[in-house]
Structure 1
Amino acid sequence: MKKNILITGGAGFIGSHLVRLFVNKYPDYRIINLDKLTYAGNLTNLKDLENSPNYVFEKVDICDFSAVQTVFAKYSIDGIIHLAAESHVDRSIKDPFSFARTNILGTLSLLQAAKEAWQTFDGKLFYHVSTDEVYGSLGKEGFFTETTPYQPHSPYSASKASSDHFVRAFHDTYGLPTVISNCSNNYGPYQFPEKLIPLFINNIINNKPLPVYGKGENVRDWLYVVDHARAIDVIFHSGKIGETYNIGGFNEWKNIDLIRLMIKVTDILLGRPEGTSEKLITFVTDRAGHDLRYAIDSNKLKNELGWEPSLQFEEGIEKTVRWYLDNSEWLNSVTSGAYQEYYKNYYSKI
């Protein structure tokens, strides 16, 4: 194999799309998918790759430093794309320690393993995938750029901000070749239904309440997950060492407007009269520390590396809803077991 690429969190939502892209696009790369397989990690997301000759799975907790070292030695890793993380803000408010462990200490474990394993840094890269939430909250105008100061407001975003700083520190202190990207909210197939879009699609299907924080005025920039994987591919192969790249969809929506669009699309595809599920909207007490608005300026990525999103949001939402309707077996399987505890706690607020 030309290269051995380690992708952490490859059984998760974004990770599975990235693993699929790399396995199919680069047959001369060995892709090692490292995942702990928590509630959000699901190998059925990658069932189509099971027999691919350039794909390997390793069940490893990134916080287990010796196990990570073993993987680096076993496969002579040339590059790492690090996506493994605890990522749900509500969960971080309830259990900040698990977010600190995985997102900070897990990242440090990978950084140290890479530093020790790579006798020379030539041809090596540590790519850290982060979030726009590290920047805090915007007012009604303006955009996050790569130079926006960090101002995290939740335990989740604080843990990701810390991991970003560790990556930059390893670059500055040891010369480790690193690159960071900060992305906006992702959506698309295989997303675990604790996140807004798949949660609401599932609830519309099952006529369950659609809990909306506050008045639904919070604004987010939405990015189709396949476009995110494409951006990671471009940055991994062409990005400049030591740089940060913001990845966004140029696509801002108020939560309430997004929810009404999902209701419209889902009702139509279910054969219901349009707007039938509007009655399911239930306004709930706003989340603690809820940032008002995120919006990403992706012009650096566009101008320097030529990446742009491929889908308009309305098209992406329809594709996403169709996927969940066509994959009810997958959806039913992940909305049982570990999900049920979360689901019960979530709805206790209503």
Structure 2
Amino acid sequence: MGSTLRQTALHERHRQAGAKLVPFAGWDMPLHYGSQLDEHRRVREHAGVFDVSHMTVVDITGPHALSFLRRLVANDPQRLVHAGQAMYCCMLNDSGGIIDDLIIYFLSEGRYRTVVNAATRERDLEWMQRQAADFDLRIRERTDAAMLAVQGPRAETLLGECVDGLTARRLAEMKPFHGMELGDWLVARTGYTGEDGFEIILPARQAGDLWDHLLEAEVVPCGLGARDSLRLEAGLCLYGQDMDEHTSPLATSLGWTVAWTPEERDFIGRQALAEERRRGPEETLLGLVLHSRGMLRRDVVIHTADGGQGRVTSGGFSPTLGRSIALARLPAGTQGTATALLRGGETSVQVVKPPFVRQGRILIDAGL
């Protein structure tokens, strides 16, 4: 017998809404509610809500919380100076490989909240606890929390209809990667779709009421399928596919998440990363567009024009572009066209720099 899948606080609502439920990282999660394509388009054009309560919420508090986080991640949390401000980070091992990617929220002095991936939960928590041995702080997994993501061009307006007037005005004034605490809630202008939107971390017991209010406001429930196609169009990496403990931020087009100054900050993996930076990374993560029929899937082999070779890390159909797109790990400097080995044959693909789509706009010149 396999282990029992965990369920979010909204599991019964998903079932009642006709969701197709599938196992994901140990959870029973909605893949879609009928049409993944429709859900994708509604987020690009209107607004959708995702139950992302499978993500792991971890509070880090105490006198040494900031010092610990500055050691733990390659970005520099000291740059978070306003309450609610957020930062995307990579947590590295000693070799510069990515243990996980995460968001850190600064709540107040000595109080931080992190959100890490569901699939890496146990490893992340063990790593954090091990690295915290010499610091005066507390690491607490918030198993009592749920998390909803309201995403799309009408997210601000429709979420505003579900809260009081003062909160709605504060939502309208909120900048990207900023948030605010509202009692037991943390609301931040962050997301994983390439659209405007908010992520709300709140007590699990209150998630059902918020979900119901959002659906009454005509926000569309969306599943993991649309979440994946949206993030792919937005050029956002998925841990375990586009990056892992064997790849560095420099080889994953995430060099911008590494804070090299001040030089005396000795974050984990800095020495290995600095050596890779000196040599120059051999690989990078780029985008591919397939103009002919077919589908770019994970692990499809790519041959570059100069004789190099790479592989697709994430691929699928782009509803906005109307063709298959992918992220691929390719030799540094690759550009122009390349060849994908599909169904035993060779098919030309165009190499582009992601993102493909952000806030409903096509950002690449791919002869569309």
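Computed from the coordinates by the stated procedures, all read-outs in this text should not be read as laboratory data. Values in this document were obtained by computation on a predicted structure and should not be read as measured data. Cβ atoms are built from the backbone, for glycine too; each structure is taken alone.
If helix-only ellipticity at 222 nm (-39500 (n - 2.57) for each DSSP H run of 4 or more, over all residues; to 500) comes out at -12500 when worked out from the coordinates, which of 1, 2 was used? Walk me through the numbers on the way to the answer.
Working: 1: -12500; 2: -6500.
Here the read-out was taken from 1.
Match the computed value 3.1 of distance in nm of label points 7 Å out along Cα→Cβ at positions 64 and 192 to one of the structures 1, 2, and report its label.
Values: 1: 1.8; 2: 3.1.
Computed on structure 2.
Which structure, out of 1, 2, was distance in nm of label points 7 Å out along Cα→Cβ at positions 24 and 104 derived from, given a value of 3.9?
Working: 1: 3.9; 2: 2.7.
The read-out comes from structure 1.
One of 1, 2 was used to calculate FRET efficiency 1/(1 + (r/R0)^6) of positions 120 and 232 (r between Cβ atoms, R0 = 25 Å, to 0.05), giving 0.55; which?
Details: 1: 0.55; 2: 0.80.
Source structure for this number: 1.
Which structure, out of 1, 2, was FRET efficiency 1/(1 + (r/R0)^6) of positions 144 and 256 (r between Cβ atoms, R0 = 35 Å, to 0.05) calculated from, if the result is 0.95? Could you put the intermediate results ahead of the total?
On the way: 1: 0.95; 2: 0.55.
Clearly, the read-out refers to 1.
Which of 1, 2 yields 3.9 for distance in nm of label points 7 Å out along Cα→Cβ at positions 8 and 304, as computed? Show your work: numbers first, answer last.
Numbers: 1: 2.3; 2: 3.9.
This figure was derived from 2.
Of the structures labelled 1, 2, which one yields 57, 51, 50 when Cα extents along the principal axes in Å is computed from its coordinates? Please list the in-between numbers first.
Details: 1: 62, 45, 39; 2: 57, 51, 50.
Clearly, the read-out refers to 2.
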